[in-house]
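In the part that follows, the structures are each spelled out as structure tokens.
Please treat every number below as a calculation from the coordinates, not as lab data. Predicted model, so just to flag it, every value in this text is computed and none were measured. Cβ atoms are built from the backbone, for glycine too; each structure is taken alone.
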Structure P
Amino acid sequence: MSKRGPGRPPAFDRTAVLDTVMRMFWRHGYTAVSMPDVCAATGLSTSSLYNSFGTKLDLFVAALARYHDTVLEAFMLGPMARGEQGLDDVEAFLDRLGSTLDATVARGCLAVNTIAEFRDPPPSVAEHTARYRQLLRMSLRAALGRAAELGQIPPDSVDARTEALVPMVLAYNLLTAAQAPTQERRELLSTARGLARH
């Protein structure tokens, strides 16, 4: 009798499924997305989803991790953390935030939306929202620290500017997800830009 090989890999693209699910949670939130919704969007059965990802909460946590890697690290915050231009890196980040101002459907930030949705988050969710806040703070501090090295701002103002900008970024994302008036969000971004530079 021949030995049985390892189990067959899932006959679907796990990354593509996670990207689809991430966009669903990003647009609608955790509570509003049901497993039947996920099945319909991905073409997978409930059993396939559970066997591959676990519970709905497990799937959500995997989507948060995917968001962190592909949106926050690769696009939104990572470039600011790794940049070399100081205040221009902060400005470019705020420009990326502002790119949603005229969007027909603006979703804000999945991590910030999750903070707003979960009043008492499970530990696995709290870990990811804390990871987001840490990355945001670190990225701003890194860019502002370079600005200080370049002589663009006083060195002793880096921490104060960072701690003032973090809640402004959170507030901007919350206002975006809430479809707040464009002018209100534009003024908040303008205030953030002024705080960073002066």
Structure Q
Amino acid sequence: MLVKVFGSAVFGVEATTITVEVNIDKGIGYHLVGLPDNAIKESSYRIAAALKNNGYSMPGKKITINMAPADLRKEGSAYDLTLAIGILVASSQIKGDTIDQYIIMGELSLDGGLQPIRGALPIAIKAKEEGFKGFFLPIQNVKEAAIVTGLDVYGVENIQQVIDFLEGKGTLEPTIIDTRAEFYQTLDFPEFDFSDVKGQESIKR
């Protein structure tokens, strides 16, 4: 079964949508193509452990994954969640009727938890530009991405929350940020001040 899942690559301040094609067929093997770096190549070990620790499994079949465009180098571990969800849907372990409506990104821990990613804001901007309905990403990055209006941004703590959402279970809701309120709150109560910088203390005259 062939399934397409969507992630994103960030170069500078610009994001490019990456189509992850997952095909499962007769045979045995794991083939990952499309110029992935070592962090992505190692993802199979993290994915296998995360799936097992959440009651799923890495299919004992021939798994071929293509990350398109194939001539663009892909870097980092943020594609773990993208690949894992694609494998689960392609192997019919979960439903994925709406999977093509979302960008899915996140680094997996061995227990299925998610580690933060880089470039959440440009990814969200690009996702909205290209008409995606929503964006799943680690909860640590959700406030950054939720600045973008017109896109449902879901901060998730683990892979199971994404699975439950795709299968119509759970209570996952998009994060909404009131940028105007955030601006004035920061203006009135700044987190940092020049007086916090060594050598910039106030001098009494």
Note: relative contact order in percent (Cα under 8 Å, 6 or more apart) at 23, derived from one of structures P, Q, originates from structure P
From the coordinates of one of P, Q, helix-only ellipticity at 222 nm (-39500 (n - 2.57) for each DSSP H run of 4 or more, over all residues; to 500) came out at -7500; that one is structure Q
The value 74 for volume of the Cα convex hull per residue in Å³, for residues 15-78 alone, derived from one of P, Q, belongs to structure P
Value 19, 40, 27, 13, 1 of P(r) over Cα pairs in 10 Å bins from 0, in percent, for residues 103-174 alone was derived from the coordinates of, among P, Q, structure P
With log10 I(q)/I(0) by the Debye sum over Cα atoms at q = 0.14 Å⁻¹, for residues 31-110 alone computed for every candidate in P, Q, -0.65 is reproduced by structure P
Computing FRET efficiency 1/(1 + (r/R0)^6) of positions 23 and 151 (r between Cβ atoms, R0 = 41 Å, to 0.05) for each of P, Q, the value 0.45 comes from structure P
